[in-house]
Structure 1
Amino acid sequence: MSVKRLTVIGIGAGDPDHLTLQGAKAIAATDVFFILDKGEEKSDLVRLRHRLIEDHAREPYRIVEARDPERDRTTPAYTEAVEDWRERRAALYLRLIDEALAEGQTGSFLVWGDPGVYDSTLAILERLPGFEIEVVPGISAVAALTARHRVSLTSVASPLHLTTGRRLSEQGPTADDMVIMLDARCAFDGLDDFDIYWGAYLGTPDEILIAGPVAEVGERIKRERAQARERKGWIMDTYLLRRR
């Protein structure tokens, strides 16, 4: 008996050329693409997905779009809010797959960056039994960041800690080299014994890159981050902290 196949395809950090040959082949082998709309503010994210499908998909194929469930970003119960959002997203995925994907067909989710780095798609699909799932890695925001700054991600004999702005704010520095994802709090503020390599909208025409000692460029990052978020309505940023 044939089963429904799901492919999670990493599409890179924002540049259409980030798509790998493996990713292009996976798009070409897809029957149904599932795309979640996050609202007008983040329409850039949807447009890139449509462009990659137009460039690499093979007829006949279908695109199924739905509105992404809202997550409660006001509650202090962060873990519970994320769990609730994942449960509602899993229910939405299951409904879309049941309605749009036939037995023996392949449905794909195009994931920003790399599916294995700071993304919830795999954790959500794991809640849905009975499907064959394949993962195609992509160029992560972390890889794009270090490439654009022309710097190595790791130092000799030094551990690397990948964490969030929320955790850095709560715990402080936990290693000499740290990658911080999505830091609305600008938790680097005051870490004057670190250099920072910061980037937002990596790989897109709106890309912003700033690097230097935190004491010298921290205020500029905060200012440009706030202005960019006000201008676009959203921001995705990543940075590397390295103790001086």
Structure 2
Amino acid sequence: MVKGHKISYSHKNYSILKGVDVSVDYGDMLVIVGPNGAGKSTLLNVLANEISRNTEDIYFKLKRFREWDVLDLSKNKAKFSQHHNGDIPLPVREVVLMGRYPYFDSIPRPADLEAIEEAMKEVGIWDLRDREYNLLSGGEKQRVHLARVMTQMRNEIAHKLVLLDEPLNNLDVKHQYQVLELMSGFAKKGNTVVTVLHDLNLAARFATRVLMMKNGTVLAQGAPGEVLTAEIISEAYGFPCSIWMHPVRQQPVILFGN
């Protein structure tokens, strides 16, 4: 589905990514974790084809990004960014409708309106549909943009890709779980999700694969139980931790500190 080999990226003579290998398959939910400055968001941007350098090394569905038609790519791939335009003087439904722009020229079709309704209900913002976007809280805006991404991916194409950069910012616990359960369900349908998270316990709960980064390199990648060990986490973050097993789910639970 998505494969990159020896990805390197520098900015102003500062090396941010150093020979990173990534491979994500259909049905995977890959969670990228690591300390601040590890290169997580930069790697996600490269995988999303938002950084032009080195994208010749990135394959999506066995094709380089430069081989894709732009319109076709927008129906196969969507990206959720952690930074959004703070001033969008539109009602919520119009912001979500932006996700359907690849599907119509000037006037949305009934199928487009149905898609945004389904996505807003799926994300739990249907009751906000007539509210002005600029008057929403930070968490509500996050969910609006998630609905925009999901409405962009509402089509009959198999094996779609969604990339999310810290999608849980400003969200309370309930909505954090709601977002990750939605993404996990999307992946289980044969699609692929790649997301950057800070909460290692949520990564352990929802990821099928975890990629741990440090200083622009991959420290470890694999199943959550293989990557989220006390040794690897302590090396990545420079801080002690212990690992316990969840009594019901039998997944790692990370406790920081001595």
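Points worth noting:
- With mean count of other Cβ atoms within 10 Å over residues 8-15 derived as 11.2, matching label from 1, 2: 2
- Which of 1, 2 leads on FRET efficiency 1/(1 + (r/R0)^6) of positions 96 and 168 (r between Cβ atoms, R0 = 41 Å, to 0.05), largest value: 2
Taken together, the values in this text are just the output of simple stated rules run on the coordinates, not laboratory data. Keep in mind it's a predicted model, so treat the numbers as computed, not measured. Cβ atoms are built from the backbone, for glycine too; each structure is taken alone.
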